[in-house]
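Nothing in this text is a laboratory measurement; each read-out follows from the coordinates by a stated rule. On a predicted model such as this, the values are computed, not experimentally measured, just so you know. Cβ atoms are built from the backbone, for glycine too; each structure is taken alone.
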Structure I
Amino acid sequence: MYSYLNGKVTEVESNYITIDVNGIGYLVYTANPYQFEIDKQYKIYLYQYVREDEISLYGFKTLEDKELFLKLISVKGLGCKMALPMLATGSTSGIMDAIERENILYLKKFPKIGDKVAKQIILDLKGKMVNTKEVVTNSSYEELTEVLKGLGYKEKEFKGVINKIDPNLEIELQIKEALKLLLK
């Protein structure tokens, strides 16, 4: 089982990217391949899908997207090929909010999601979406904490600053925000 790949994107197609890791090109299906630039280094979180006749990798730019994808594919009648377009056309927070508020109309706007599947998503996931956000927030803050410690800041100096930063931002943007707040 793979957790993530760290490598350079060498190909971007309509529903997948190819990422080169030490000379091996991995084909990774992703919700929005055009968010990746060719010849740029990325850390891509993975889900490995294994069936009798298929082994596929699904990639995500953020851990939050991966966690949401895993929750979505746990829903009866909702597979990888239905969950991926949901992430491509909807925001992670929007999908989570729609599930918590039982907004069937929002969920039905996604391809291949009808009334029955939308109700099943709500039935299976309502009340479970808050935990996903907390896990992502904690892991995001842990990484930011390590970076700030590496830059020589003491935990008591940046403890109050970290909570003001959006955990959904990429780590580079979180670091910039933290440094701006620390330098005030």
Structure II
Amino acid sequence: MKFDKARAMPLLLTGMIILADQITKAIIAIQWPIPQGLRSILIADVFNNDFIQIYHVRNKFIAFSLGQGIPELIRPVLFITLPLLLLIILVWYYFSSEDFTRMQRWATAGILGGGIGNIIDRIFRPDGVVDFISVKFYGFLGFDRWPTFNIADSAVVVSCLLLFITILFSPKKPKEIMVNEQET
């Protein structure tokens, strides 16, 4: 298999997201440990207007703390093994498919970076994934504040939205035209 620079280049984004995610989580975990018995600790009101605050929160579950009722023995399968398997399939498809546009490759690389960042936490942080960004949501969807998140979560959400939009609005070539172009 020949090295394809166009396919490899977006993986730099994957690495940058993992690095930024793990560095920020390490800073939060080391500099602001959670006092015993408390769920979170307010670290900073970033804009001094309550819009963005930095909290130290640990999440042993998945997005929005889903999975609290799942037995402890099953959680590693659902929260580590299954996401890891999905990421492996995504990497395989990323390298084997000709269907991705350049933008879709970059979006997929962002999903990989965020997914790997949170899996690292689930494996190496027994207290749970480090979340620390809290954004005021002004009552939209019933939230005064959006559930606390991290850089990996942001990368996954933004990249999934970007991938969805590019799939939805990318021009598709009819298969007949593609076949005729390949024959000439």
Any idea which of I, II comes out highest on distance in nm of label points 7 Å out along Cα→Cβ at positions 25 and 113? I
For distance in nm of label points 7 Å out along Cα→Cβ at positions 57 and 81, the calculated result is 2.1, so let me know which of I, II that is. I
On relative contact order in percent (Cα under 8 Å, 6 or more apart), which of the structures labelled I, II is highest? II
